[in-house]
Structure 1
Amino acid sequence: MKTDYKTAILITESLILHPDEITFDFIRASGPGGQKVNKTSSAVQLRFDVGTSPSLPQDVRLRLIDLAGKRITNDQILIIEAKRFRSQEENRRDAVERLIELIKQALPAPVPRRKTKPSKASVERRLELKRRRSQTKRQRRACYNDGD
């Protein structure tokens, strides 16, 4: 059974997902529910086509694909399964919230790394420690050679 979400999904003030971009499949969930669990399809599979979504800027799309990991198919369709709750509506809400959270994580561009040089003092400390360690090893070597 498939159905669509009826209202636009607000990610940020400048990013809104159109309801036609998301589809839901309702499947049977495992877990608590007694005999009813075998008869009702309360778990939700949210499907969002990341590759062709007109709502997402290209850079956000690429970061979202990276973030999604194994939840994204070869066709760049993001699948989020929600089966935490017993009701279909709560699971649908949970899946949409998880999608929003994932997109929000993909929004900020990563801060580029700035190359830094170690301070003169830290370089000097490192070299001094190496000299001491070398001296210790040299002394041990001399000690063992005398014992032969």
Structure 2
Amino acid sequence: MQLTSPAFTENGVIPAKFTCDSQDVSPALAWRDVPEGVRSFTLICDDPDAPVGVWVHWVVYNIPANILKLEENIQRDKEFPGGMRQGSNDWNRIGYGGPCPPGGTHRYYFKLYALDATLNLQPGATKAEVLQAMKGHLLTEAQLMGKYKRSR
């Protein structure tokens, strides 16, 4: 499975539009080469370079198996028609919170998981809750890493 974005390439710079320095909207993402048996996808974006440890920017789960992309600027709703749900990020908000590093260049990992089940979780679940619910259901995963440094 491969995860890509029209906004940035693997190991490339995430444009300011998708960060706290500008519009703070989620980037468009697309995936292909999906394995058979997928019932849902989960997407998690986090920053392992945060001073407090890994910082969670976005949690999306129960993305229907027939969906192979997310458009730019996904609204910060808890739940969408079709069953897709968003979890809580480390700002304790629902939906996407873009890169906002306090200093230096940080890496942001967008990780897509193909699952053989949908997750029995309410909207607003945390990354830890989602990862726990995914146990035993992972078919494959893909990731896309972008970097960002604030220009002050």
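Remarks
- Entry that produces -13000 once helix-only ellipticity at 222 nm (-39500 (n - 2.57) for each DSSP H run of 4 or more, over all residues; to 500) is calculated, selected from 1, 2: 1
- For 46, 30, 26 (Cα extents along the principal axes in Å, calculated) the corresponding structure among 1, 2: 2
- Ranking 1, 2 by distance in nm of label points 7 Å out along Cα→Cβ at positions 47 and 63, the structure that comes out highest: 1
- Among 1, 2, which structure scores highest (criterion: relative contact order in percent (Cα under 8 Å, 6 or more apart)): 2
- Calculated for structures 1, 2, FRET efficiency 1/(1 + (r/R0)^6) of positions 7 and 111 (r between Cβ atoms, R0 = 30 Å, to 0.05) is largest in 2.
Readers should treat all values here as calculations from the given coordinates under stated rules, not as data from a laboratory. Small disclaimer: the values here were computed from a predicted structure and weren't measured. Cβ atoms are built from the backbone, for glycine too; each structure is taken alone.
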